[in-house]
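*Asks:* So, here come the structures, one by one.
What follows draws every value from the coordinates through simple rules; no lab data is involved. Note that the structure is predicted; figures quoted are calculated from it, not measured. Cβ atoms are built from the backbone, for glycine too; each structure is taken alone.
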Structure P
Amino acid sequence: MRATLRFVLLGPMLIAFAACLIVVWVGGPCAIGFVPSCAAISILFACFISAIAKPIDEGLAQVLSMPLRGPLIAVIGAAIAVGSILVLSKTMLPLWVLAPVAIAGAYCAGLCSLLSGDSSYETSTST
């Protein structure tokens, strides 16, 4: 249960914090008013990605170790992010739009996978 909460809550919070830092860094003091909306959008998007990637990560945890599972979940997170943006926009978007979305999705899913830890370790220590 703790791994699920870390996967679905802590990862998106860290993603939103990083997105807010990037907005302030790029926009300077003028962008302070844009930070709350950026944080809300990034939290919702990251929660969506991590909610889809969590069952996949649990399935891969039975077969692969963490060093192999982390990058694979990051690739899956990038595919989820780009696929959801393409479905929502209903048109092909340019690469300069899709590349940051793919990077954010990969970062979100990979970070959540690393934060959730090894589920076999948690079950063996709790018994």
Structure Q
Amino acid sequence: MPYRARQSVYSLVGTRPWAVSGPYSGCYFEIGKIGGKYYVAHVSRESGPTDENLGAWDGVTKQVLFRKRIRMHASLPKNTKAAEAIVFANFESTSPSVTRVDIVVQKTGAMIGRVFSVESLVSDSTTAW
């Protein structure tokens, strides 16, 4: 699922066992249900807490099950000029897991590089599966 500046992008999960989105540098990753079907979303957060995009997305009728703000990694490897965060969701069990993978890249926006951190994520949302 791609990142689009100043837009929320979502996709229905369907029968796929996983979903991935990135790069992240402050946007939200979200899992929920729309019309009874699971979705994953990359919610853009371009203009700070008053971003019109956030208000528009929050106005969509949906049930949020997982929401996490994905910021840049707190500590980059020595001599790193650029890094990206990518988020994976695995739907193979009754309680989907979400994993963040940080990679060193040649330039900002690139999605190919060396992995330097892998972390299981916990939702910022209070709604449980």
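*Asks:* 3.6 is what came out when distance in nm of label points 7 Å out along Cα→Cβ at positions 40 and 64 was calculated for one structure; which of P, Q is it?
*Replies:* P
*Asks:* Work out the source of 2.2 here, i.e. which of P, Q gives that when distance in nm of label points 7 Å out along Cα→Cβ at positions 24 and 56 is computed.
*Replies:* Label of the originating structure: Q.
*Asks:* Moving on to the next point. Using relative contact order in percent (Cα under 8 Å, 6 or more apart), single out the structure from P, Q with the greatest value.
*Replies:* Of structures P, Q, the maximum of relative contact order in percent (Cα under 8 Å, 6 or more apart) occurs in P.
*Asks:* Now a separate question. I have 0.4 for distance in nm of label points 7 Å out along Cα→Cβ at positions 80 and 112, calculated from one of the structures P, Q. Which structure is it?
*Replies:* Considering all the candidates, the number was obtained from P.
*Asks:* Here helix-only ellipticity at 222 nm (-39500 (n - 2.57) for each DSSP H run of 4 or more, over all residues; to 500) was calculated and came to -1500; which of the structures P, Q was it taken from?
*Replies:* It must be structure Q, since only it matches.
*Asks:* If we compute mean projected area of the Cα convex hull in nm² for structures P, Q, which one ends up with the highest value?
*Replies:* P
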